[in-house]
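Structures are listed in the sections that come next.
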Structure P
């Protein structure tokens, strides 16, 4: 037995009203599909499969593949439903596989939930991930008899009685490989959409007398899909809340978590304070006793200890040593290195420069392509650069 995730990422996402494929729209600075790929890679044994369709080359180029797992890309040339999508990957499914089918537009899915879904196959042929919604409109309903799951009915095919059910299908299903391949061959498009529904595998399993089970996801926000920008914004806010809650529990002081964004990975030391309207992008490391005032943006930076970054400063690809003071309104561009006790003042821009211990560039200066020694004091209006008007 091995776990084989299959990610459905072929939809056009017309409700996004965008030329960018839906699964590439970002949450937390990373494509939604990348979130799902990362989580699925953590539960896959050897490989995972991505079903693509719309703008397939663009999607493949944008996704970073896991280093320890193989990714198989399978094209769905016509969008004929979720069952049809999974059927395109039948040749990659072994009989003894535990197949985990995931949606590429559900970026908050967690590894623990995928593990629970796969573990549901220990004593069943099929396991479905469900959740409870106060307003289930638009979702497929979970029909139970005597507590046992017997059917998934899509909204457009549901009776009024079934539409009152609040337990819904999340789109995540796990099934044993041999049974899944058999059910895929039996699917038909006799429904309101004229599509091959993957969810019809549930009814086929019950008809065969196979055991079907369900895992209920307690937090419905984890399995919320994104079909428009309103949903994207809602998922983004919850993602940011999760990230900042974890960092605050680790010791970070944030004046207003609703006005700080993490669009990458943020690592912190002790006694770090972040004011409002600060954005972190890429990989940012903050040491001990770092203070970031309002309006800052840090991307791919390493900040050591006892550093103050004053209001409205932008740092990208910079390395800042101990006891430095930056800003306000400063810009540190890539390959800027500040050694200990450096002061970069207001309206100063640096690029590809190393500023020595104790040196100061207090205001209104551009320092580019410069190696600066210790205890240098640069006056206002100074420009250093490496440009002859044609070549840099």
Structure Q
């Protein structure tokens, strides 16, 4: 199991070594996770045993608090093996890390007990209703969609609109709720990212005490309490891992694949070589851009919420879109057999298609970036 390390370089090496060790198992269980429509138990246990569910959880909670660049490279490597597994780990780390950073001491002590890192799931949208109670907590009712990893979560962080509060009560509140109080729907029937288990879930009239209200950051780095600043990076990293696998698959296939009527394998085809070179260059450029964005974000104070990471969001949305284009080109060269169900290229293409449908990848990211660029002009 990866253990906390004070030296940043040593911690990075340790995390990436753990990722390298667990990646073959994730590759081997990807088809099973797809069939089960959630991360299979063997893959889940391997990620826990490697300490990776605490990769960017604050150290006060037993996590590793890895830097953003390490998170990017870890997710790329994990997604190369299985995008759904990397996605599940990403969401688990993000929500758990936020919970660890923002719970008051009493709630923190309740949640972070035992030898195994508790894992939380949650959705960004505040589609729950929280009614203040006389004891300082809230009574919660609500429905949420896209709860990635919810089938093996211990907690949820429920984002809610406050209903009927006194003047001065916040309009929105985030609350930690144990999974025993949550009803999970069996409705994740997607064409891609099937193993992420991103089912809908709901709670009905659940009383949440004041100790489980997430507030200002108490622990960890500023990024632990600001998932919105990191999510574009994490999303793009998972997509880069999928595109990396697509390129590796088609390159390996080219040495033996021979097109009808060709006298040599695809590897000797000048058109294929040109296209592969372009795709590799594109992937390298996209990856360098995302890594540079991670370093830049960590080097600067967090921006104000109103202008948070507009440039970063646009860069990462573009990277995800281009990763799908890379996989599409790869599968075109691989031919019809690569599109058969159960083939890695077929799964990767489906996964990347779903990744581009996420709220993090939309024209609003480009519009905001363009608007920022044009400020002060007519």
### Source structure (of P, Q) for distance in nm of label points 7 Å out along Cα→Cβ at positions 158 and 206, computed value 0.5
Q
## Note on the structure
For Cα Rg over 2.2 N^0.38 Å, for residues 182-333 alone, structure among P, Q ranking highest is P
### Query
One of P, Q was used to compute Cα Rg over 2.2 N^0.38 Å, for residues 278-357 alone, and the answer was 0.91. Which one was it?
P
### Query
Among the shown structures P, Q, from which was the value 0.75 of FRET efficiency 1/(1 + (r/R0)^6) of positions 14 and 310 (r between Cβ atoms, R0 = 41 Å, to 0.05) calculated?
Q
### Message
Taking FRET efficiency 1/(1 + (r/R0)^6) of positions 118 and 254 (r between Cβ atoms, R0 = 35 Å, to 0.05) as the criterion, which structure among P, Q has the greatest value?
### Response
P
### Message
If helix-only ellipticity at 222 nm (-39500 (n - 2.57) for each DSSP H run of 4 or more, over all residues; to 500) computes to -16500, which of P, Q did it come from?
### Response
Q
### Query
A value of 1.8 was derived for distance in nm of label points 7 Å out along Cα→Cβ at positions 150 and 174; which structure in P, Q was it taken from?
Q
## Note on the structure
Candidates P, Q; relative contact order in percent (Cα under 8 Å, 6 or more apart) computed = 10; producing structure is P
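Read-outs throughout are calculated quantities, based only on the coordinates presented, and are distinct from any laboratory measurement. All of these numbers come straight from a predicted model, not from anything done at the bench. Cβ atoms are built from the backbone, for glycine too; each structure is taken alone.
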